[in-house]
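Asks: Some structures are shown below for you to check.
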Structure 1
Amino acid sequence: MKIRTKLTIRYTAVTATVFLFLMGMIWFLSESNRKSVFYRDLKKEGITKANLFLQHKVDAATMQSIYMNNREFIDEVEVAVYEPDFNLLYHDAKEIDRVKETPEMIRRIVEKKSIEFFEGDYQVVGLLYPFEGKDYVITAAAFDGYGYAKLDALRNILLILWGVGLAVLAVVGYFLSRSALSPVSNIVRKVEKITASNLDERVPVADEKDELGELAVTFNRTLDRLEQSFDAQKMFVSNVSHELRTPMAALIGGLEVTLLKERSGEAYRKAVEEALTDADKVVKLSEGLLNLARASYQPEQISMEEVRLDELLLDARELVLKANKEYKVNLLFEEETDDDAMITVSGNAYLLKTAFVNLMENNCKFSDDKTSSVQISFYEEKSILRFSDSGIGIPAEDMEHLFTAFHRGSNRNYAVGNGIGMALVQKIVFLHKGNIYVHSYPGEGTVFVVEFPHI
């Protein structure tokens, strides 16, 4: 069942129930008012007949005759007049006697002055009536046919109105639900048209403050993440196909040339060493591409935990020195701290270590003494790492493209590389909500300043 139908049914059911309750209250209040009015009329009729009998001395037979004649056409009030000792003075129709008075009833009327009750379908009042210094007890009973007829008519009118109103509510509820949910239908139609080839399309947002606007915004954020993931995959595939072609071609070409003719053992050895060098380039390039793809993920797709920067720097230093015997990495703590929070950040240990390795290797590659100096500073809200070298520096024209993947600067002949390292470092730093700055002085060296916020 569609939400539109469910909403219509629920809206109609709830509203119909409320209306039914209100109509029940109307009928109940009308019935209560009918009883009160009829009890009041009974009292008036009882006093009137008592006055005719006691004050005006109208003959009992005459009054009884009038009563018998009237009851053939209308619901005439049956009145009886008693003395407090249960002595009957007058009765409209003793043989009918709707009330069936008893001494106990007369005694209760004398005590309470006035009582009201039902005798079957008949309403009955009993009241103490003083006349010329004596007390008399009057009972009056009748069936309120006219009142019940009006109640029946009211009930029928209310039920008809309820039925018609129910139908109107169902129609109105259907159109209201269709109108309210039309943005959802628009969102569904728009999303169904979005495929891998047009992930740049977005769901229109009418009002961000309402629930449907929030739904559209959520869809758009999901599409943003999908688009970024697809772009990262496309970039990875494109980079792999583009960047691996050259070293692989060099590797294959060198081996093919070696096989063209017989060579000496030393020549074969040299050819194998060149092939290993090219293969090592391929391995490093593929690792760099994989790390670049990982760093392109959304933060929520990366597992984060509390990590210590000093421990990661020590691990990165060990990896750099193990892979390059001629490199040197000096770690300098600006000041000692016993507070672990000052050097702890929320991050992915593998990616952070990869960034530090790249920064250290970059310093060593472009430094005359193959040395990277890493200075660690602690502040209340963040930690700052400075990776510096004493190399040739970065030309001003290359600074703009320093963090562009696969861009090689004008000093590319000074050291080997694949143009991935700095782009990877920047992505990792940004992924950890950090910042990276570069200060370079041609002929003097370069300093990379990396900031990470504390947890």
Structure 2
Amino acid sequence: MTNQSLTPFPAGRRWTVAVAGTLLQTCLGTVYAWSYFQKPIMEQHGWKNEAVTWVFSLAICFLGLAAAWGGLQLKKGRTEPRAIAITGGLLFALGHLVTAAALWKSQLWLLLLGYGVIGGTGLGLAYVVPVATAARWFPDKKGLVTGMVVMGFGLGALLMSKVLAPLALRWFDGNLAVAFAAMGCVFAVLAPAAGAFMKNPPEHGDAGAEERESEGAKASAGPVTAAATAAAGDEGGWGKFGLLWLLFFCNIFVGISIISFQSPLLQDLLRIRNPDISAAQLASGGATLIACGAIFNGLGRFLWGAVSDRIGQSLAFTLMLGSQIAVFAVLPQVGSPLLFGGLVCYILLCYGGGFGAIPSYVLALFGEKRMALLYGMILTAWSAGGIAGPKFMAWLRDHRPADAAPVAFYCSAALLAGGLVLTFLPALGVQRPR
């Protein structure tokens, strides 16, 4: 089947959807720069690691829950994608405004409500729409385009840590409350504007979806078999979904643990190497790692999404998880800040790669008709990882400060080994490419 027969939509129109979806994801991805604010918030308000980490964990938790609900609404077709995306964008902006009030009044519970619950709910609603919608517009390039869209989420941390946050803090003399209020106003304009372009393709263009489902899914899956796609509706379908959920969770847990503490971990290493280093230099080093990590996180979503189209999603996850085991085994012996930063960036390349490959993996195993629903549901693995990973790291840093990092790295390697085993299960469609 030719690409033309798979793409009966105007090229300009579908790329508008993809670009707008990427812009929306970039706004949402600023949540990954939370560690940039974590230390100054702790210092200004006297809160502990575990307390402040709950803010980020709640945001990711409600992201996954809201994404599952949003995917269900997309599946039912009762609510337009753009309505869900606009609502999510507005809630995300509102979360920043409530965060500003929380920091102004020094109220931790309000911070948890604003950034964690309200902002996280907005994140989930707005996140699921561009991915599911872009996949319908690009039946011929699902892995590539969904990878491009979610790449924006990874690059959002770069935008926040190197542009928005430094400018806002400079303009407002380090006032975190006013900075969050300003960012909330920016997102209140950009996110809903991008969300307004989220529309499904015309009905006549999608009329052949069911006939294309088997062949299109097989093309995007690579080694994932047609039999696996056909089995989506059988009694083993939910068991297969559970295995895929666990695989996704393993990759998320280790990556999000690093994301939530990458800046403090690097600052600790820099302080050991140079006890006289200034606070400004430490902050600059942490911000640089966040920015570099964000670039690799974003690139990973795009690159691994494209690679998974060529070699298959199961093999892509095998490579991602297997290589990370080696990295985590080496990390405890690393004393160079530069090498440490490089290895962290590789972990985030693979972390982002999981998000780039998972949409087409869901599509390949379960078909187009269940894509929006199950893609939203599998993001609950993000919720679980968003709580478990950062809380695990925070507990180690508060209760075992002397060896927190090595213990975390070895535990991550062990979890990845469990995930690696899952990639070889026949239920997840492992075959060697021809």
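Asks: If relative contact order in percent (Cα under 8 Å, 6 or more apart) computes to 27, which of 1, 2 did it come from?
Replies: Only one of 1, 2 returns 27 for relative contact order in percent (Cα under 8 Å, 6 or more apart), namely 2.
Asks: Figure out for me which of the structures 1, 2 the number -19000 belongs to, where helix-only ellipticity at 222 nm (-39500 (n - 2.57) for each DSSP H run of 4 or more, over all residues; to 500) was derived from the coordinates.
Replies: Going label by label, the one that fits is 1.
Asks: One of 1, 2 was used to compute Cα extents along the principal axes in Å, and the result was 156, 55, 39. Which label is that?
Replies: Values: 1: 156, 55, 39; 2: 65, 44, 34.
Of the options listed, only 1 reproduces it.
Each reported figure results from applying straightforward, stated rules to the coordinates on display, with no laboratory input. Computed from a predicted structure; not experimentally measured.
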